[in-house]
Structure I
Amino acid sequence: MVWRKPKGYSKSKVDWTGDVLISETSSVNDKEKALEILDNWRAIHRYPMHIFKKRLKRVSEKMNKEALAVQRLKRLPSILKKLQRRYYGNNPTMKLSQMQDIAGCRVVMPNVELAKKLYKESYLRGDLKHKRVNEKDYITRPKNDGYRSIHLIYKYKSDKEGKKGYNGLLIEVQIRSKLQHLWATAIETVDFFTRQAIKSSEGEKEWVDFFKLVSSAFSIMENTPLVPNTPSEKEELYSKIKEKEKELQVIKIMGGWARAVKVFESASKKKPKLQYFLLELDIVGEKLNISGYTKNQEIKAIEDYAKAEKRNKDKKEYDVVLVGVDVANDLRKAYPNYFADTEEFLENLKKILEKVN
């Protein structure tokens, strides 16, 4: 494989790039130049990411053959959104060159014991020559939103000729259990279909609260610390989850979405020109109607979506979504076992609900 070479842009130039791209007053010429620099900056992370992914795959599969290791480069819209959120939020000094998750690799271990073992034996006491610059154990100390995983940030280092140009680039390594991964996949699914940003702590309160509670229930299953500000008593916790599930109709809605993605993924293979799908889900009747549109029918797709929304306004028993094929493909790439993960999340949720009297 041919790896993109660094063009020698200084950190100040990379930071200038981020500032230009999120500024509303930047000139067209500056934005074009900034996009060129960002493209190179993101692309050069691919080689060190590949090196970290190879090692992660090797050490995790040696520990357990069911380990699943993947890698990903952060998409441009996600980079810009994060810069905007940090810049205009509570961390105005954060710059593009400091972003720690431009490139990352993740492993999903079958259970939390193996996740912790991999972390301790292969990373805390491992033989990496790369410098660990940050470390967050969100399993021992879950985030307030319920997120649980282990994050490690490394600075790539090589003494090899031709590879020294990548030195200093930041790579994120995530280690999580299967149950933690199911929770994260479910969040991505809800964000995707409802256009929320629960993952970025910007979702609707009802959904945010639901996932916090479920994360604590999963913590109990794994015998790990609970999410802050959630009930410590099982009965109260499970009762609140049942209450939220009934309010949001999580099982029926997520089940419908999973079926829908299967349908329009199959349809787009048979008719590759289809670019948009309008989903109308009758939650109570558990009926799903899907309409496909080509790229040239984008305006009609939007108009039909608006009509469907108006027709079903204030009807909680109906869910209407317009989905783009490219975005759906991104979801599948980020979560290779998307369908199985969604179904398994719902199965675990059902087990929790069965424990409520």
Structure II
Amino acid sequence: MSDLAELLKAKDASIDVDDDFDAINKLYLERGWGDGLPIIPPTAERVEKMLEYCDRPWNEPIAKMAPRYGEATPLRLAANAVMAGCAPNYFPLFMLAIEAMCEEPFNLYGVQATTHLCAPLVIVNGPVVAELGINSGHNAFGPGTRSNAAIGRAIRLALVNIGGAIPTLGDMSTFGAPSKFSYFVAENEANSPWEPLSVERGFAKEASTVTVVGAECPHNINDHESLTGLGLLTTIAGTMAITGSNDTYYLAQPVIVMGPEHAKAIANDGYSKADAKRFLQEHATLPLGKFSKENIERRFRVTFKDKYANAGLDAPVFAIQKADDIIIVVIGGAGKHSAYIPTFGATRAVTRALKRKDGQLAKSVEEFRKS
């Protein structure tokens, strides 16, 4: 008997069902163990192959996932990874993303249980992007790449099956979003004029990292006419200035996804990433009078009374409070587009690096496995 078989038997952690794909999927659907799409049956053999890429005891939790605070053990995570269609070498990055979103600053409870439509967005940097074939170019947020789709889906299945994000029970989102199926991309570092997000957040360029953000879906920013960095940044700032965003009320960290063409045009005009952030923070504003009377009286004049208790209707309301809190990444292929991704607001981005057992950076999944 294998180590996994003995563990499953000792914990009474397996069920015996007929080896029939449709019957297994019917059972999982009836028990709410999924996302509504067919799953790959997590047989002991498949789960054990996944766990070949695990560096810790299989039945000890690496985190507790809100709102249920279920124990995210490697065994449970491996079952969800199999169900999602992950290849075994995806597993270390999947575990890393789960650990990152369970850190307190991210506020997984809020992201999971809110009526807002947010979902954990995972942005990957470093050598692991090429190793696992994670899409950072054309259609990076869409279908077509197994690693993006499967790792993102595995995260959602774990959020449901371990974290308890069951619609109307743990997940109270008013209408949800497509990003709740899979929200996993990589930064297009090769086509970025600036340092990668991971380096900006304090990691070495050779580190393989995940950054998690409690985010809405991308909102397209179309600008085919601006020829200057100033023009493009003006368009982006105008898109950020909206009345219904959660970020208006928090020290939030919205994401600006710049397509490579927009990013290069802005950089060629002498803007650093920090310069772009400062411009966007200063110019993404609305006059107070653009908000409803009730929002002005019940929110701005009460919650932000130091600024707006006696302010006139022309007083500026900033879409984002601090320039440094804007996250800029370059993602996508050809085309004069960028995107604005507002957030849940009451959440902070968390970045984690893939490491070996000795605590040193693992530059690849295979290096991680062999450590």
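Laboratory data are not the source of any read-out in this text; all were calculated from the coordinates shown. Just so it is clear, the model here is predicted, and its values are computed rather than measured. Cβ atoms are built from the backbone, for glycine too; each structure is taken alone.
In this comparison of I, II, the computed figure 8.7 for mean projected area of the Cα convex hull in nm², for residues 49-168 alone is attributed to I. Among the shown structures I, II, from which was the value -9000 of helix-only ellipticity at 222 nm (-39500 (n - 2.57) for each DSSP H run of 4 or more, over all residues; to 500) calculated? Answer for the origin of the read-out: II.
With mean count of other Cβ atoms within 10 Å over residues 281-288 computed per structure, which member of I, II shows the largest figure? Biggest value here belongs to II. Here relative contact order in percent (Cα under 8 Å, 6 or more apart) is compared for structures I, II. The highest value is that of II.
When distance in nm of label points 7 Å out along Cα→Cβ at positions 33 and 257 is calculated, the result is 4.2; to which of the structures I, II does this value belong? Traced to structure I. A value of 35, 29, 19 for semi-axes √(5λ) of the Cα gyration tensor in Å, calculated from one of I, II, originates in structure I. With distance in nm of label points 7 Å out along Cα→Cβ at positions 97 and 185 derived from the coordinates and found to be 1.3, which of I, II does the value describe? Derived from II, not from the others.
Source structure of the calculated read-out (Kirkwood radius over Cα pairs in Å, for residues 241-288 alone, 12.0) within I, II: I.
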